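Please find the structures below.
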Structure I
Amino acid sequence: MASRKAGKTHAEAREGSRRALLRAGAEMLTETAQRNPFAGVRVREVCDRADYSTGAFYAHWPNAQAFYDELADYFMGDMLLEDFTILTEEARLGAERPGAAALLELAEADLRVLLGNQEWDAVELLNLTLARTTQRDSARRGYRAVDAITGETYALILDRLGREPRPPLSSEHIGATLQALIEGFAFRAKVDAEGLVLPGAEDHARLYAYAVAGVLCAMTRPRGDERGIAESLDDELRPTA
């Protein structure tokens with residue numbers, strides 16, 4: 001007969017302690033990273049890698065903390081906005097292509113540009129740490145700016161297709177949704193890109209492009225369609241007879 005402690009079998013108690021210890025380890029890992037994600041970034045090593053003296057460093061920042069603060073602001077705002085120079089040009093060129101092709105190509109380019117950005121891993125780290133604590137305001141400003149320009153970039157093609165946001169949605173809402181989608185997809189692609197490849201596709205970008213197109217079909221409407229998003233979804237998902 002299995003032994004019992006506080007109403008639990010030995011196996012249940014053992015599994016309970018295992019789960020509690022794993023949870024404690026996960027909490028400590030998160031808390032440590034949130035307290036100081038820059039623990040491994042030292043001024044001397046930064047200068048050595050950039051091939052500049054510490055004098056050059058202190059000509060820009062009075063101390064390491066000031067550097068960390070600006071670094072966080074850059075990664076959570078300015079750095080992401082730089083990628084949109086490429087994407088805006090892609091959208092302008094794509095606006096001349098027929099049907100959904102332009103939309104799919106823009107979405108694929110969006111994902112490839114993000115995954116090709118060597119600094120994206122740092123953005124992910126900061127979003128999981130300082131963006132939730134000391135840098136929340138700068139992260140929020142960065143996100144809002146990226147949301148706006150994402151919505152504007154896709155609107156270049158949607159406008160040519162005669163589509164506009166379904167009420168009560170705005171271009172910014174669409175941008176925020178697409179930004180959340182690409183972050184999650186890019187995170188997964190860095191872990192298991194093969195699991196995202198469709199049969200016959202070159203890589204995982206086509207699946208992402210279809211996801212974007214599906215989202216935009218739901219969140220936008222042809223001009224003249226007066227239905228809001230809730231009514232439209234009710235119509236689309238109504239059971240067939």
Structure II
Amino acid sequence: MKPNRFKQLLAQSKMPVGHMLIEFSSRGMAQILEVAGVDFAVIDMEHGSFTIGDVADMAAWLKATPVAPFVRIPQVQYHFVARVLDAGVLGVVAPNVQNSAEARALVDAAKYPPLGKRGFCFGGTTSDFRFGDPNEYIQYSNENTTVICMIESPQGVDNVEGIATTPGVDALWVGHWDLAQYMGIPGQFHNEEFLYAVERVIETARKHDLPAIIQLGDMTQLQQFLEIECSNIQNGQAIL
């Protein structure tokens with residue numbers, strides 16, 4: 001089964017670089033991302049118009065490359081999480097996680113027992129259309145699946161400790177546009193209150209040995225967030 005390059009690089013203390021797909025999902029996109037040196041691609045079902053069929057196609061095309069396919073789901077609900085994982089992606093990104101209960105629900109939907117409550121899917125694309133030892137498959141799937149919580153609100157920042165310590169959460173992602181918006185300072189990414197909130201998320205992630213992810217708009221932001229030591233950079237929401 002396809003390994004998760006995002007997790008592989010983190011295990012080697014390296015920085016994965018990702019890209020967000022919002023508009024285009026042509027069959028050549030997988031190879032374009034590979035040639036560009038991208039480690040993981042996030043297919044956006046929150047703001048993008050992708051269907052579950054589009055996700056399944058992109059996951060299949062990316063399987064021929066080292067790039068790990070993830071999906072940003074619209075909301076933390078079981079059917080959003082389970083369907084994209086059953087379609088073959090290797091990670092889920094949940095928007096605006098505000099507390100540990102939501103983080104727990106996300107993990108429950110993404111991981112098989114005993115780590116979660118995901119319904120068993122075997123013999124299809126998730127296991128490369130092969131049957132084998134179900135116990136080995138469950139263990140590998142749980143280890144190979146990435147669960148990312150986006151912190152995008154003051155409530156999420158206030159509860160970031162509980163979110164970060166939820167078993168099965170693999171990373172925290174600062175959703176900078178919504179975070180600034182919900183703080184009442186849209187677009188003010190140099191505002192001291194905003195930067196303090198970002199630092200709080202990053203420090204909590206570091207405290208619990210989790211990667212902190214940020215999505216960047218320009219080189220100034222790249223330098224700014226490297227200075228506060230994000231361990232993972234996702235480069236822009238550009239449309240290819």
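What follows is calculated from the coordinates using simple rules that are stated; it is not laboratory data. This one's a predicted model, so the numbers in the text were calculated from it and none came from an experiment. Cβ atoms are built from the backbone, for glycine too; each structure is taken alone.
Quick notes on this one:
- Highest-scoring label, criterion being mean projected area of the Cα convex hull in nm², among I, II: I
- Each of structures I, II was scored by distance in nm of label points 7 Å out along Cα→Cβ at positions 40 and 152; the highest score is held by I.
- Label whose coordinates, when helix-only ellipticity at 222 nm (-39500 (n - 2.57) for each DSSP H run of 4 or more, over all residues; to 500) is calculated, return -11500 (choices I, II): II
- At a computed 5, 18, 25, 19, 11, 9, 7, 4, 1 (P(r) over Cα pairs in 5 Å bins from 0, in percent, for residues 24-71 alone), which of I, II: I
- Source structure of the calculated read-out (distance in nm of label points 7 Å out along Cα→Cβ at positions 176 and 216, 2.0) within I, II: I.
- Computed 19.0 for mean count of other Cβ atoms within 10 Å over residues 144-151 - originating structure among I, II: I
- For 5.3 (distance in nm of label points 7 Å out along Cα→Cβ at positions 8 and 112, calculated) the corresponding structure among I, II: I
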